[in-house]
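Next up, some structures in structure tokens.
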Structure I
Amino acid sequence: MNRERTAGTVLTGLSVFGYGVGVVASYPGRSVTIVGLMVGVTLVAVGTRGGGA
């Protein structure tokens with residue numbers, strides 16, 4: 001597994017967790033979880049490209 005895919009997976013997981021916490025109890029900055037989710041999914045997509053470099 002490469003670094004981009006690993007970072008994207010971790011960031012996506014943390015963002016989903018943060019969003020879930022934000023649904024139960026609102027906190028300042030919870031909108032950042034949506035940005036984290038978008039960046040995480042993008043990193044996973046970039047990390048799954050073919051070829052080894």
Structure II
Amino acid sequence: MDSTHVTALQQKHQGLETMLKDEMNRPSPDAARIQALKKQKLRIKEEIAHH
């Protein structure tokens with residue numbers, strides 16, 4: 001696996017983490033959005049782990 005691809009995945013994972021924290025800190029967080037962000041993070045984490 002190309003290390004630039006892994007780096008890009010790690011950056012995307014971090015971006016999703018930031019979005020997740022921002023959403024959770026809102027006065028009325030959107031539970032569906034939080035769940036979707038968590039699923040995206042998990043898929044990226046699994047892809048990174050497989051390489």
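Using relative contact order in percent (Cα under 8 Å, 6 or more apart) for the comparison, can you identify which of I, II gives the largest number?
Structure I gives the largest value of relative contact order in percent (Cα under 8 Å, 6 or more apart) among I, II.
Which structure, out of I, II, was mean projected area of the Cα convex hull in nm² calculated from, if the result is 3.5?
I
Out of I, II, which one gives -24500 for helix-only ellipticity at 222 nm (-39500 (n - 2.57) for each DSSP H run of 4 or more, over all residues; to 500) as computed from the coordinates?
Of the structures listed, the value fits I.
The numbers here are math on the coordinates, done by the rules we state, and not lab data. On a predicted model such as this, the values are computed, not experimentally measured, just so you know.
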